[in-house]
Structure I
Amino acid sequence: MNLIFIMLDSFRQDHISLYNEGKPVFEGVPPCNTPNLDKFAKESIVFYNVYPGGLPTIPVRTELMTGQFTLPYRPWQPLTKEDITIAEILREEGYVCGLISDTYHYRAPGMNFHRGFHSYRWIRGQEYDPYTSWKSRRNVKDYVNENYTQEWRDRVEQYLSNTDDMEDEDKRFPAQVVSQAIEWLKKSRGHKKIFLWIDSFDPHEPWDPPERFDKYTDPNYRGPRLILPMGGKASDWAKPEEIKYIQGLYAGEAEFVDHCLGTLFNALEELGYYEDSLIVITADHGHPLCDHGKFLKGADRMYGELFKVPFIMRFPKGEYAGNKISALIQFPDVLPTILDIIGLRNNTSSMHGKSFLPVIKGDRDTHREAVIIGYYEGIDRCIRDLHWSYVQRPEEEPDELYNLDKDPREKNNLIDKYPEEALRLSSIFGSYFRNRRAGRIVKGVQGKYEMSSSSVE
């Protein structure tokens, strides 16, 4: 069985139609259209509650590639010589392994994520990648407002310079990733077993969709094209119409990624990979779009817009198609499950993650009691199950509790009304998962909601 793993960056679950039933996420911004992912999902298993553990980009990929948790002990760092990755495992089992990516963090010196792959290709120029060293032909003032600091202006300038010659759609990053993936798949069809990891940095910011996909923004907007929002409280640096505009740019970028994936899906079908391959699509995390007052990722943004990601798995010949799975799963569980599916379960005994193949087969309905999510560098942690989300804050801040059934956008803090739910969730994970580098114990409201030393499932 071949394996094709498609990794998207910063793709929110609620911006894929099949997950959101075509409903708008933000007032004044049309719902994002993703026909190709929707079509692919009809022949696949759709998962609703697969969560990262340690955030963001690199710790997440470490979890997926090794089957090991990175929270709480692994920061953003290269793979170590002791790490054993999916490529190294499959290479020993006779797979020809390829990596194609425009995620520039992979190719930074010493990161080692290409280790074990027979071939790897880097597509340069995303975000702040030091790809060029000259001024952009475009005027950076058209892409920032008066509140942007020089640091953020320089970041925008770098991206503009990198992409001055990428106006045509086929030169845009996701199109290049898909084009090179198709070439690799065509030329590798003669191999007995192949593994291809496709890693698209989009729809990560900057959000600069091609003109025909830029249809979610207000046509009457006359402000700057804010493709790269700043961090911090959005109302301190952006007007309400600018916030809506940025949200619309993200939706346009997401639809463009879906469009490029349609080309890939057609090639996979034409080349016969739908018949003999396990195909997995997910994202490393979502992205805050001022849902709770801020853009961009951050250790304090412990909400579903950052955690909820698509996870779609297509078996050869569409086996199990149409299944919808709500069981709680974390990213370290993904590699053990893949190895279990392709007959290599004997490689998984030392991994933190555990196979959820029994859930796929219908032998059981549950996998994990709860999940825990956070940043190695951060103090904040989120513990959630299918119904409640408990956010542990620093000592001087109140903790938060949300009923996910009645309040999926997490707007109504119920920590004082239902303290027993916070205590229940807190008891599932021990103090091991806290950030000890802060030099103090992180407490909940009045210290009531301390995590106990209970073990993790």
Structure II
Amino acid sequence: MLKLNDHLTNQFIAPHERKQMECQLSAARDLLDGRTCPGSEYTGWLDLPVSLPGETIARIEETADRMRRDFDVLIVVGIGGSYLGARAVIEALSHHFSLSLPKERRGGPLVLFAGHQISSDYLHDLLEVVEGKRVALNVISKSGTTTEPAIAFRILRDRLFRHASREELAKHIVITTDEKRGALRRYAEQMGLTTYVIPDDIGGRYSVLTPVGLLPIAVAGIDIRALLDGARSERKRSKTPLSEGLSAVDCYAVNRILLMRKGYQAEILACYEPSMRYFAEWWKQLFGESEGKDGKGVITMSVDLTTDLHSLGQLIQEGPRVFFETVIDFANVRHDIAIPSDPADLDQLEYLAGQPMSFVNRQASRGTALAHVSGGVPNMRIELEDRSPESLGALIYFFERACALACIMNGVNPFNQPGVEAYKRNMFALLGKPGYEKVREELLRSSAEDKD
């Protein structure tokens, strides 16, 4: 069960302030669950843990089993929500050094990623790594024309399958895209490829529990039914009537809004497990793209602790008082290691002899939280039993719902991203894409004026 421990925010948020927020929270819950909030056409994720058809799950598992059996590598081609959720779960639950393990030790193909940037060096090195291996692609894009994944797919298709027959391509490529429209849908139909649907009522950053995320996660050997079970349990807890008290999701959303209104402009997501790094990247997109509009939003940051205490710890402790911190905490580790005794004690660690590393990590976490609070940094802790598919499923749903509620309480649409189009317009113009000639002329004129 996921729990929120927020007692280290008590000196920053008074009980009456939380109480006064309950009316706003109640209204936000009604708007979200009643599908009447801004962007309500993209709320399909709300019931996804209980509404995803069993036949879809079984089909995903069947495709994943085939790919696990037939291939050494799966390359997931996508950007933003089309890859971050899958990568977050895979890296959180897999061996830290999967790249170095043989397939037999991993139990399945290596899952790698492309199309999330435009670095030719990255793609060159990726092609070098997969040379001579049996490679499959899962290409994920609603339109099929998003620049980064479209370039990667074109190059990978050319380098890996230039001489492949239609029958061979159908074995190696799986497409996840719009049900009826788009370039990838047309390509898949022309080539007879296996396809999965990106639901129309779920945006990219909320799509990890759809085939967008579930297929790559299943190929990595992770139990997607357990992941959905965790999300299903958290969904049930999050819908507890307010008359029975605020759920963990409610408390987190309310705390974020109150801290933001008090001038805490940046939230730091922290974890003491390095495998959670990409989960933090997914979280940053979820909140950053949902909240960051109309001049509003909390700045999203993340740290790997204790590593970053030796780089960013000083800033958090004594820098500008604009941070609050949310720590993801797992009660149990998968593999503990005891610290051996060394009577010479040159490293001055003998006082820890016999203690498990998890004990040291936990005390570092407790000590850091107390230090940060004493330095004026409010601290919340999300407590989970273990690093398991169930826990990650609960955590995904927790953050998705909290994000939507916080946005509604702050008066912004949680599900659109109008600002994302600005850079695309300029990039297309500078690249010479047809239809952007006037924009290109404006940009070149502005550049010339800047030089003058």
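Between I, II, which one scores greatest on distance in nm of label points 7 Å out along Cα→Cβ at positions 2 and 298? Each step should come with its number before you reach the end.
Working: I: 4.4; II: 1.4.
Largest one: structure I.
Figure out for me which of the structures I, II the number 36, 29, 24 belongs to, where semi-axes √(5λ) of the Cα gyration tensor in Å was derived from the coordinates. This value belongs to structure II.
If mean count of other Cβ atoms within 10 Å over residues 106-113 computes to 20.4, which of I, II did it come from? Please report the intermediate quantities before stating the final value.
Numbers: I: 15.1; II: 20.4.
The correct label is II.
Can you spot which of I, II the value 0.95 was calculated from, given it is FRET efficiency 1/(1 + (r/R0)^6) of positions 34 and 210 (r between Cβ atoms, R0 = 25 Å, to 0.05)? Among I, II, the structure yielding 0.95 for FRET efficiency 1/(1 + (r/R0)^6) of positions 34 and 210 (r between Cβ atoms, R0 = 25 Å, to 0.05) is I. Ranked by distance in nm of label points 7 Å out along Cα→Cβ at positions 18 and 114, structures I, II are topped by II, which has the highest value. Each of I, II could give mean count of other Cβ atoms within 10 Å over residues 74-81, but the derived value 14.5 comes from I.
Please state which of the structures I, II yields 21.8 when mean count of other Cβ atoms within 10 Å over residues 258-265 is computed from it. Let's see the in-between values first.
Details: I: 21.8; II: 16.1.
Traced to structure I.
Here mean count of other Cβ atoms within 10 Å over residues 50-57 has been calculated and equals 23.9, so which of I, II was it run on? Label of the originating structure: I.
Suppose P(r) over Cα pairs in 10 Å bins from 0, in percent, for residues 178-433 alone works out to 6, 23, 31, 23, 12, 5, 1, 0; of I, II, which structure was it derived from?
Values: I: 6, 23, 29, 26, 13, 2, 0; II: 6, 23, 31, 23, 12, 5, 1, 0.
Of the options listed, only II reproduces it.
Work out the source of -15500 here, i.e. which of I, II gives that when helix-only ellipticity at 222 nm (-39500 (n - 2.57) for each DSSP H run of 4 or more, over all residues; to 500) is computed. Label of the originating structure: II.
Computed from the coordinates by the stated procedures, all read-outs in this text should not be read as laboratory data. It should be emphasised that the depicted structure is a prediction, and the values quoted were computed from it without experimental measurement. Cβ atoms are built from the backbone, for glycine too; each structure is taken alone.
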